[in-house]
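Every number here is computed from the coordinates shown, using simple stated rules; none is lab data. This structure is a prediction, so every number in the text was calculated from the model and none was measured. Cβ atoms are built from the backbone, for glycine too; each structure is taken alone.
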Structure I
Amino acid sequence: MQAAKTPHMIYTLGLNHTTAPVKMRERLAFGPDQLPTALGELIRVPGVQEAAILSTCNRTELYCELTSANDEYDVLRWLGGFHHVSPRDIEPYLYRYQERSAVAHALRVACGLDSMVLGEPQILGQIKEAYRTAREAGTLGRHLGRLFQHAFAVAKQVRTDTAIGRSAVSVAFAAVSLARQIFGDLSAHTVLLIGAGETVELAARHLRANRVRRMIVANRTVQRAAALAEAFEAEAIALSAIPEVLPQADIVISSTASPLPILGKGMVERALKRRRHRPVFMVDIAVPRDIEQEVGDLDDVYLYTVDDLREVIDENLRSRSEAAEQANEIIEARVEDFMAWVRVQDAVGTIVNYRRRAESIREETLRRALNMLRGEKSPEHALRYLAHTLTNRLTHDPTHALHVAGREGRTELIEAARALLNLPEDD
């Protein structure tokens, strides 16, 4: 009886900044608090063997191991159901990858080659967090676990062997560059940073490099705001104190995981009155938005979202194009490494099953031979029985299969058997 093949169709379903507008990305984003529940539901979808979710401001991606391609629609239906969005409304914005293409996509994402900012390093940390969350939720198995570890190693190799990450290019860098274009010298201006994550930290680093006069960090947890502020000689406040300091801010950069906007139109209008309508530059990097869309309609407010930063970002990509080509060559080779590992797993399963069967035959035959020794049969008779029976039972199925292959003219199977069994050419 042939053992069933272990399913391991690696599958990716997602959308990103190139396929979907920010409104759709907002609707399908997973907040950090939602991920454990979402993973628990996704792993229970029929056909899903392993699962991980990557959700950032620029992308939402589901990485799964499926029983078969027929299970794809169940994953899409779950995604829509979780966010209360019709699968029909999601379909136009999605991309799907299977097996080799899914592996290549995962490596490209980890290396920053699929990011809005080519080669940006922040995505690797986000993938590591997605991996950690899935591992803690118990939804990773052998194949996805190995894929993520492989992606981390390839990303490290690409950053070591190419110049993909040697120039300071990121969404945060683009935001600061645009502020510099609007205001010129930043040394006379005040910046309000909302949030205390990696993006805000990167923005603070670039702002300090541009000698901004004053930085204020606002965060839900004041302790985190204080830790970040201390590193950059800034001030720390709670989110509730934003209305008091907003009139002093010439530049506002916001990136939190809040499900609701932090800055509403009314709050900004009141701040503008106190500023006597001096212009304010605002960058909302968060998904969902931290700043209400209507704020952009106000006079004296220049509001940009991550989608608006494309032009600035594109100017910074030219120096990375050659490095990206080198990175793609590395990725192509490392994709084949992973696929070879997957193929080995198929062989490992077959080897294990074959050895178990052989051991079962051995134990049964040995038991009968020992019974002969305990009876009236001679040791020679028992040994001959043991040798004869083992030989016959271990060679019966391969011999029968080769006879059938010969009758059917399946020479490729006969050649494979000759190589597998290390047999000489026929005389």
Structure II
Amino acid sequence: MSVAPGIFQKNLDETSLSSETTANFMDAVAKKIPGFDDSMLNIITHSKREIIVEIPIRLDNGKVSVFRGYRVQHNNSRGGPFKGGIRYHHEVNLAEVRGLAILMTWKAALVRIPFGGAKGGIACEPKKLSLTELERLTRAYTEHLGDNIGPYYDVPAPDVNTNSQVMAWMFDEYAKSHNNCSLAVVTGKPIEIGGSQGREEATGRGVVIVTRELLKELGLNPAEQRIIIQGFGNVGSYVARIMHYEVGAKIIGISTVEGAIYNENGLNIPELLSYQAKHGTIKDFPNCDWMSNEEMLLQDCDVLIPAALAGSVDAEVAQKTNAKVIVEAANAPVTIEADAILNERKIYVVPGILANPGGVIVSYFEWVQNLQQLYWTYEDVVGRLEKLIVDAYKRTYTASIEHNCSLREAALRVALIDVIKSIKLRGF
């Protein structure tokens, strides 16, 4: 069984995230907030609902296989529906989904969009399933979730190994039994059925915006920085495009799951994008050195942007890198040990909840457009995205100065205060 070429290319993203690690860091930050108590910690570290479904699917060969699916709805005390992606990966499990749902709560709060955090997924190997099997699996998963998703309750989106086609199937399956505002049940849909302009590039664009703002804050010209990007999937490739065409920065290293290319004088990004589109790989791209991902992370650069796997920036990288700034385009690429080392070395780390919420912001825009049945131009979307990201950055940077703490702690502090206030105002 095979998947149509290009339909389900693996997005290089984190494949696991410890909910215990998330909770521990959250605990440490929360206890520094005036008026915070253990009862409040108990509320924000527990999910409102955790759903596990067993999904039997008849495969193309006539056999039946049962897949396990998850949906965790963490906290929506700020009002609005839950929001979070759906991922297809063989390592999907409840702890991972729970940790990512918690992170979504903080992302939404930090950028001030009216969503609670959620996440979902199916434990499967999509590359071993045919397109028709993936469609049947998606539709059955949607049916199993039933009224646990909906435009005013929980709005899924694409994530690892899912895309606009999967969202189209989910929308269609949901619409069969619901006829009120069904378009708004999922985001990340194709433009032809209610998708938003600018959605595909949104996460990458958000990464570029926050990187640019921090560099300017540090008195560095973004156009003069040498940048390494780990990962050349959707996020990494758009970071490279926008950095090249709109910022003018020099991209000197890029990696994929196969390995990495490096040229200290800068890569020709337009030619690289054409080369990848033609050959399906960046290997053997001319005028550059080929090396492992691990080797590339240690190369000389000004800005390091991990847009691939969780835990890729470990203690060794933290000790040896000479980057001035590290931007978490992926979720949790910097380990706890590495984060402590980078803080000690005075290297700025932009946390994922500040660097990569561009996707959920434009998902919010898509949801609003679907409900209003009034659609915005690309320029409208980009302008609104910029405003929300810059505002979140400014509040985070200001908090880091006021409390003499890292950007990671500051971002979580800002988000936590917003969530805690909403919980108290609602009477808990």
Output 4, 17, 23, 19, 13, 8, 6, 5, 3, 1, 0, 0 (P(r) over Cα pairs in 10 Å bins from 0, in percent, calculated) maps, among I, II, to structure I
Value 3.2, calculated as mean projected area of the Cα convex hull in nm², for residues 50-89 alone from one of I, II, is from structure I
Comparing FRET efficiency 1/(1 + (r/R0)^6) of positions 74 and 194 (r between Cβ atoms, R0 = 35 Å, to 0.05) across structures I, II, the largest value goes to II
For FRET efficiency 1/(1 + (r/R0)^6) of positions 42 and 282 (r between Cβ atoms, R0 = 41 Å, to 0.05), structure among I, II ranking highest is I
For FRET efficiency 1/(1 + (r/R0)^6) of positions 330 and 346 (r between Cβ atoms, R0 = 25 Å, to 0.05), structure among I, II ranking highest is II
Highest-scoring structure on relative contact order in percent (Cα under 8 Å, 6 or more apart) (candidates I, II) is II
Candidates I, II; helix-only ellipticity at 222 nm (-39500 (n - 2.57) for each DSSP H run of 4 or more, over all residues; to 500) computed = -13000; producing structure is II
When distance in nm of label points 7 Å out along Cα→Cβ at positions 82 and 338 is calculated for structures I, II, the one with the largest value is II
